[in-house]
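Presented below are the structures under discussion, each in the form of C-alpha cells.
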Structure I
Amino acid sequence: MQTSGTNLVQRLSGTTRRRTVLRAAAMVTACCLGSSIGWAQSVPAPKGGAANLAMVGEPQGLDPMVSTADLVGTIMQHVYEPLYTFDANWNIAPMLAEGMPSVSKDGLTYTITLRKGVKLHNDRELNSDDVVASLQRWMELSPRGKAVGKEVASLTAKGPLSVELKLKTPYAPLLAQLALPSGMAAIMAKESIAPQLKEFVGTGPYKFKERRPDQFTVLVRFDAYTSRKEAASGYAGKREALLDELRFVPVPSANTRVEGALSGQFHYADLLPVEAIGRIEKGAPNVVPIVTKNFGFPYIVFNTKEGVLATQPLRRAVQTAVGTGELMAAGFGDNRFFLVEPNFFPKGTPYYSAAGTNLYNERNPQSAKEQATKASYNGQPIRIMASRQYEFHYNMALVMSEQLKKAGFKTDLQVVDWATLVQRRNDAKLWDVYFTHSGLFPEPMLSPPQLGDGAPGWWDSADKKAALSAFNQETNPAKRGALWGKVQQVVYDEVPFIEVGKFNGLSARSAKLQGYTPAIWPFFWNTGLKN
C-alpha cells in the first residue's frame with residue numbers, strides 16, 4: 001500500500017484531525033476544550049494546484065453515514081455538508097440550514113429553514129425533500145443516526161425549504177449529532193440515495209472524481225459551490241475551494257508519512273508518531289509541525305455480545321489486569337504528548353467527574369487472576385485486534401497482551417490494516433477486543449459510538465439505558481453535567497470499553513500549504529498552495 005501511494009505522488013506531481021460544551025440543543029458555550037484545539041486562521045493562498053495528502057490508510061468505503069471511521073469523515077466532509085456544524089469554539093453553527101432551528105416550548109418540535117439557492121453537484125438546487133430523504137437514510141444506516149432515530153417521532157418537509165423534526169421526548173444532543181463529521185448526517189441529492197451509494201452527490205466545495213483502492217481518492221473543485229457569507233470559523237462560515245484537486249493518498253506506514261513530509265512528496269501528513277517531532281522541527285522552514293492539544297483519547301472496545309468477554313465479570317477481570325499508564329507510555333513515549341487520568345473530561349469542564357475512577361489503572365494481575373477464576377475463565381484466547389497504521393494502537397496492544405498474560409489469560413494479538421479492522425469489528429464472531437481512538441469532544445454523546453446503540457461492541461443494559469435516558473432528556477446544562485457522572489460510573493462498572501488516557505496529536509504540513517487550519521478532522525477548503 002505504501003508503495004502505490006508513493007508512486008501516485010511521483011506520477012501526479014507534474015499534473016495539476018479530529019475531534020464549549022454544546023447547549024442542550026446547542027445552548028452551552030465553549031470551555032477549555034475548545035480553546036485547546038488551536039484554530040489558527042492563516043493567510044489564504046492563491047487558487048490552483050493540487051495537494052497530496054498522506055492519510056493513515058485506505059478508507060473502507062466513501063459512505064459517510066455507514067462508517068464512523070475518522071478517515072471516511074475527513075475525506076467526505078469536502079463532498080457532503082450537514083445542516084449544522086461546529087465553529088472555532090465548538091459552538092453549533094448553521095451550515096446548510098439558514099440559521100439555528102426554531103424550537104417549540106416543550107423542546108419537541110424543531111423547524112429548520114434551509115438556505116436558498118444551494119447547488120448540488122448535479123447542478124440542481126437543494127430542497128427539503130433531499131434533506132428528509134438524507135436524514136431518513138442516516139437514521140436507518142448510521143450508528144449515530146440510529147440512536148437519534150429512536151428519539152424521533154416524525155420528520156417531514158414543510159414546503160420546499162423547510163423541514164420539521166418532532167421528538168418523542170427532549171433530546172439534548174440532537175444538533176451536536178447532526179453536526180458531527182464522523183458518521184455524518186450528510187445531506188445528499190435524493191436521487192443518488194441507495195442502500196449502497198454508487199454516486200456521491202453532495203453540496204460541498206469539492207466533488208468526487210475518482211477512487212483507486214490502495215492508491216488514491218481524488219476530489220476536484222466544485223465551481224458552482226454555494227458558500228456561506230460569514231467569516232470562516234472552525235468548520236463553520238465561508239468555505240472556498242482554492243485548490244484544483246485534493247488527492248488523499250493511503251500511506252499506512254507512519255515512517256513513510258514522515259519521510260514523505262520531509263522530502264516534500266506530501267503537502268500534508270496525518271497522525272505521525274510523536275517521536276518524529278524532532279525530525280519534523282529540523283525540517284523547518286520547509287515543513288511545519290502541527291501539534292493539536294487535547295486531540296483525543298485512545299480506548300479499548302470489548303465485545304459484549306459474543307465470545308470470551310461477553311460476560312461482565314470477565315471484562316471486569318481484564319480491566320483489573322490492565323495498567324493504562326503503561327499503555328499510554330508505550331503508545332506515546334514523550335510525556336508531553338499524553339496524560340494518564342481516569343476522568344473522561346478534563347477538570348474545569350462541566351462534565352468532569354471522578355465517578356468510577358477507583359477502577360482505573362489498577363494493573364493488578366493477581367486480583368485479575370482471582371476474578372477470572374471466579375468467573376469460570378477456562379483458558380480461551382482473548383482475540384485482540386490492532387492496526388500498525390495507528391502505531392500507538394499497536395504499541396498499546398502489545399503491552400496489554402503482556403499484562404493479560406501475567407494475569408493468566410491467553411491472548412491472540414491480530415495485527416491487521418485499519419480498513420480490515422473496521423470491517424471485521426462489525427462481525428461479533430471475529431474478535432474480543434480492539435483498539436481505537438476518538439477526538440475529545442465537548443458533547444459526551446458524540447463519542448465514543450458505544451454510548452449509542454448498535455456500534456461494534458453492542459453494549460446494551462438496563463443501567464446504560466436508564467443513565468443515558470436521564471442524561472439526554474435533561475436540557476438544563478448545569479443539571480446535565482451532574483448526570484454525566486452516573487453514565488461514567490456505569491461505563492466503569494460494566495466495562496464496555498476502557499478509556500486509556502488523553503493525548504495530543506502530531507501531524508505535519510508543507511510550508512507551501514497556506515491557510516491550513518489545524519483540526520481534529522483535517523479539512524482543506526480555504527487552503528491553497530504558495531506559488
Structure II
Amino acid sequence: MKKKIFALKIALFALAIVSLSCAEKKKKVVLVFPETNLSAENIIPKPSKVIATNSAFGLDQNTVIYTSQAFNGFTEVGTFLSEKIETLTSLKVPVNTTDLEQVDRIIYINQTDSLELETKESYQLYISKDSIIINSKTAEGAFRGVQTLRQIIPEKSNDSITDHPMWLIPTGKIIDSPNFEYRGAMLDVTRHFFSVTDVKKYIDVLAYYKINKLHLHLTDDQGWRIEIKSWPKLTAVSGATEVGGGEGGFYTQEAYSEIVSYASKHHMTIIPEVDMPGHTNAASVAYPILNGNGKTLKPYTGTHVGFSTFDAHKDTVYAFIDDVVREIAALSPGPYFHIGGDESHVTKKKDYILFVNRVEKIVQKHGKQMIGWDEIMQADVDSTSIAQHWNTKKNATKAAARGSKIIMSPATRAYLDMKYDDTSIHGLDWAALIPVDTAYNWSPTTYIENLKKEDILGVEAPLWSETISTIAELEYLAFPRIIGYAELGWTTDENRNWDDFKTRLANQTPYLNRMNVNYYPSTLIDWKKDVSETILKN
C-alpha cells in the first residue's frame with residue numbers, strides 16, 4: 001500500500017510542478033462528471049480485478065504524459081500511448097515535456113518494484129479525476145496496461161462539460177496479471193505469402209489484445225520465405241511458388257528484421273519456424289542434395305502433405321541446417337526457434353529420431369530453445385525443448401512426464417484455418433468446424449487429462465494459409481476468434497464466462513472497423529454496430 005501511495009504522490013507532484021508556472025493564468029474550475037462504471041467497460045482480455053469509483057478522468061487538450069525515464073522502455077511506452085490517443089482523438093498529448101499554458105490532468109507511467117506485481121507483464125491501473133497511474137515492474141507490463149487504457153477511452157468526446165472536447169475515462173482501479181506467459185498466434189506465410197505491411201497490421205491488432213508471440217511458419221513444401229545468404233537458391237528458386245500457382249514472395253533479411261523490430265516495439269516476440277524433416281520439398285528443389293525420399297522433385301503448388309523429407313544420414317543436411325539456424329537466430333532476438341517436425345510420413349521413425357536429436361543440438365548451439373510440433377516427443381529431446389500440441393494427446397503427456405513445457409494448439413479448438421460453419425467462405429474442415437463459441441469455451445489447463453497448469457507454457461492459435469491469399473481473407477478467419485484466444489491466454493478460467501465475453505466482443509466493433517479489420521460477423525454475437533461494411537466481398 002505504501003508503494004501505491006508513493007507512486008500517487010510522484011504523479012501529483014509532477015502535475016504540481018508543470019502547473020506551477022501557469023498558476024496565475026488560470027482559475028480553478030470544478031468539473032462535474034456524469035457517473036461512470038469502470039466494471040462495465042468492454043475490456044478484452046478481462047482483467048483480474050476491476051473496482052469502479054464512478055467518476056471520470058477528462059482526457060483533453062490540457063493532459064500530459066509523464067514516464068519513469070530512468071528505466072529502459074518506459075518513455076517509448078508513453079510515446080506509443082500518445083500516438084494512439086492522437087489517432088483516436090486528434091489530441092496531441094506531450095510526453096515528458098510540456099509547452100502547454102495549462103495542465104489539468106496527468107497520465108503517469110511508473111516503474112515500481114511492488115511485490116503485488118506477480119510477473120513482468122503485471123500492471124496496476126489507477127484512475128482518478130485528475131490522474132491516471134500505470135504501475136509496472138517493466139516496460140512490457142506498462143505496455144499491457146496501456147492496451148487496457150486504450151480500450152476504455154471512448155470513441156466520442158463529451159463536449160458539454162467544458163468549452164473544448166473531452167473524452168471521459170471511467171475512474172477506478174484495475175489490478176491485472178496474465179494467466180499464461182505464452183499467448184501466441186501463428187501465421188503461415190508459406191502456402192501463401194503475406195507482405196511486411198500485412199504482418200505489421202496483424203501485429204497491431206494482436207498487441208491490442210495482449211498477444212505477445214507471433215510464430216511465423218517460414219518454410220514448407222510450397223515455398224521458402226526467408227533469405228539465407230549462405231544458400232541463396234532457397235529464395236531464388238523456391239521463393240516464387242505458392243499454393244495454386246501464385247507468384248509467392250520472400251522476406252529479405254532486412255525485411256524480416258523490420259518485422260522483428262516492429263513486433264519488439266509492440267512487446268511481441270517473433271518465433272521463426274523452419275519445418276523439417278518433412279514439409280521440405282521447396283528446400284530440396286533448390287538443393288537436391290538435401291532430399292531424402294529418393295525421388296526427383298519439382299516445385300509444388302498443391303496442398304497434400306507428408307511426401308517430402310530431408311536425408312537424416314547426410315552430413316551436408318546438418319551443415320545446411322546449421323547455416324539456416326545460425327542466420328535466422330542472429331536476426332531473431334527472442335529465445336525460441338521452431339523446427340516444425342510434424343507430418344514426416346515418409347521419414348523412417350529411427351531416422352526421424354536421429355534427425356530431431358541432432359537438430360536440437362544445433363538449435364541449442366546457436367543459443368535458442370527448441371520448439372517443435374508434438375511429434376518431436378518421439379525423439380530423445382531434453383526437458384528444455386517445448387512441445388506444441390496440435391494433434392496427439394499422448395505426445396503432450398509424454399512431454400510433461402519428461403519435464404518439457406507444452407504450448408496448447410489443439411486443431412479441433414485452436415486452428416484458425418478451420419471454417420466457422422458450413423457457410424464459411426474460407427477455411428478447411430478436416431479437424432472440425434469451429435464457431436466463435438467453440439473457439440472460446442475450452443480451457444488450455446483442463447483440455448488434456450493429467451496435465452497440470454504448470455506443465456503448460458501457454459496457448460497459440462495457428463492460421464494455415466492454404467485457402468487464403470489476402471489480408472482481408474486472413475482477417476476473415478482470424479477475427480473474431482483470435483480475440484477469444486487472447487482471453488484464453490490472459491484470463492483465468494474462473495474469471496471467464498461466454499455470456500459475458502460475447503457482450504464484450506460485440507462492443508469491439510468500433511475498434512475493428514476503425515482498423516479496417518475484415519472480421520467474420522458471426523450471428524452468435526449481437527454486434528453493436530452495422531457490420532455489413534466489413535463482410536468480405538468476393
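None of the figures in this text is laboratory data; all of them are computed from the coordinates on show. Keep in mind the model is a prediction, meaning the values are calculated, not measured. Cβ atoms are built from the backbone, for glycine too; each structure is taken alone.
Source structure of the calculated read-out (log10 I(q)/I(0) by the Debye sum over Cα atoms at q = 0.12, 0.15, 0.17 Å⁻¹, for residues 164-363 alone, -0.61, -0.90, -1.12) within I, II: II.
Among I, II, considering only distance in nm of label points 7 Å out along Cα→Cβ at positions 276 and 372, which has the greatest calculated value?
I
Please state which of the structures I, II yields 20 when percent of Cα pairs over 44 Å apart is computed from it. So the calculation was done on II. Computed over structures I, II, mean count of other Cβ atoms within 10 Å over residues 316-323 reaches its largest value in I. Taking FRET efficiency 1/(1 + (r/R0)^6) of positions 236 and 412 (r between Cβ atoms, R0 = 41 Å, to 0.05) as the criterion, the top-ranked structure out of I, II is II, with the highest value.
For structures I, II, calculate mean count of other Cβ atoms within 10 Å over residues 300-307 and state which one comes out highest. Spell out each step's value before the answer.
Numbers: I: 21.1; II: 14.4.
Result for mean count of other Cβ atoms within 10 Å over residues 300-307 over I, II: largest is I.
Looking at percent of Cα pairs over 19 Å apart, for residues 76-195 alone for structures I, II, the greatest value goes to II. Distance in nm of label points 7 Å out along Cα→Cβ at positions 84 and 228 was computed and gave 1.2; which structure, I, II, did it come from? Considering all the candidates, the number was obtained from I. Among candidates I, II, the computation of mean projected area of the Cα convex hull in nm², for residues 148-211 alone that gave 7.1 used structure II.
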